[in-house]
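In the part that follows, the structures are each spelled out as structure tokens.
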Structure P
Amino acid sequence: MTEHRAYRDALACYPTGVAIVTHMREGQARGMTVNSFASVSLSPRLVLWSLGRSSERFEPYAAAEHYAINVLAADQGALSSACAMTDRLEAAGARWTSGANGAPLLDGAIARFECTRVAIHPGGDHVIIVGEVTAFDRPREAPALVFHKSSYGQAG
């Protein structure tokens, strides 16, 4: 086993939540599965997520000034997998409404955060995108989707 693989396997021991970052691009709703979402500050309301520099989706997501972070419920594993393969929400079978900032808010999510990008920081082979939360909601109560050791599970 390579050291790179061993490192990834060690990181996989830490369960993470699963979210889909959404935005509008050229009139189409787009979404990308991430597990790097975290709170930064309560006042002001700041959150972050990380984006791989080598991702085919890097340019449009790094350039998105307005976006939403949709925290997935345990029953949304198929949507998570679909958005890992394609970022076209329609092709992924997603349903959504538009938020105040224009970003898609996914139906079935357990929490949704509408954000305006305030900073992008270098982070090795990723960038760290910081957004100010301009609106949020908790549309339903359900266990969260988690990712642990390369498999989906649920929290709560």
Structure Q
Amino acid sequence: MELKKIASFQVDHTRLDRGLYISRVDGDVRTWDLRMKKPNVGDVLGNGAIHTIEHLVATFLRSGKKSDSIIYFGPMGCRTGCYLLTRGLSDAEVGSLLREAFAFVAGYEGPVPGATAVECGNYKDHDLAGARAEARAYLPVLEGWTPELAVYA
């Protein structure tokens, strides 16, 4: 079998900056690249922080008025951000939802949803303080975002 070069590996990560990008479009499904860290420069998201962001943002998005349009939210393996898959939302709606979601994480106090041994495969690896700090750091990117910025530079 010949291994094909997938779309995300064709993005020049040496030029990629923090942002919110459309990674790919498959019919009516859009994959969003929430690039929270500049690739290959400085730090990456800590395991506990990105795990907690996953739980909080996924729960927030699936609990809201647009929950039927949310297909998936989860971390990138490189730990520089997350992916969001949506259906039937405008770019502006996605930007607005993500601003709300990350503001929610930035101010969240309480138990992390789904962070028990019964509900999660690595329930001990959560970092709420780290998740809140990373959400606060990413919020200015989302607050300055417009749909014209959704294209990889």
Structure R
Amino acid sequence: MTYLGIVLSIVGAAIATVFAGIGSAKGVGGAAQASMGVLSEDSSKFGKMLVLTLLPGTQGLYGFIVGFLILVNCGVLGGDMPTTGMGLAYLGASFAIGIGGMISGFAQGKAAVSGIAMSAKDDSNFSKAMVSVTLVEIYALLAFIVSLLVVIAVPTLNI
């Protein structure tokens, strides 16, 4: 019996979770710093600043979901021990959200910082900031969907 399939699966779960989490941590951290500056001047803007600060955090959530589903399917939290081919498929699936989530988390954090600065000067700019920050989210969602579809399909593959 070979354990290569489960090792590859666990590495895949780690890649999805860690890299997407790094992107979210960096994005949320930068946005939180900018928000704190705004809130030190006007605490009434807390709700709007919170929304813009939280948006880069979704990438980490997407990576966690993919990592969790891999662990459920590969025998760690249920399911059967994966073959080497299945392990490679899980590993491949993890790269989409791991790398896509990290890069989009960085980019969304930068967009959020700019949106926070723009909203700090004029509250009427908040909706414009939200649209700009949300546009980056589309690419995190695309990466998540690709990873999710592969992870869901792997148990049915004969590899």
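Given a computed value of 14.6 for Kirkwood radius over Cα pairs in Å, for residues 69-132 alone, which structure among P, Q, R does it belong to? Computed on structure R.
Which structure, out of P, Q, R, was helix-only ellipticity at 222 nm (-39500 (n - 2.57) for each DSSP H run of 4 or more, over all residues; to 500) derived from, given a value of -11000? It was calculated from structure Q. Across the set P, Q, R, FRET efficiency 1/(1 + (r/R0)^6) of positions 85 and 109 (r between Cβ atoms, R0 = 25 Å, to 0.05) reaches its highest value in structure P.
Read-outs throughout are calculated quantities, based only on the coordinates presented, and are distinct from any laboratory measurement. Everything quoted here is computed from the prediction, not taken from an experiment. Cβ atoms are built from the backbone, for glycine too; each structure is taken alone.
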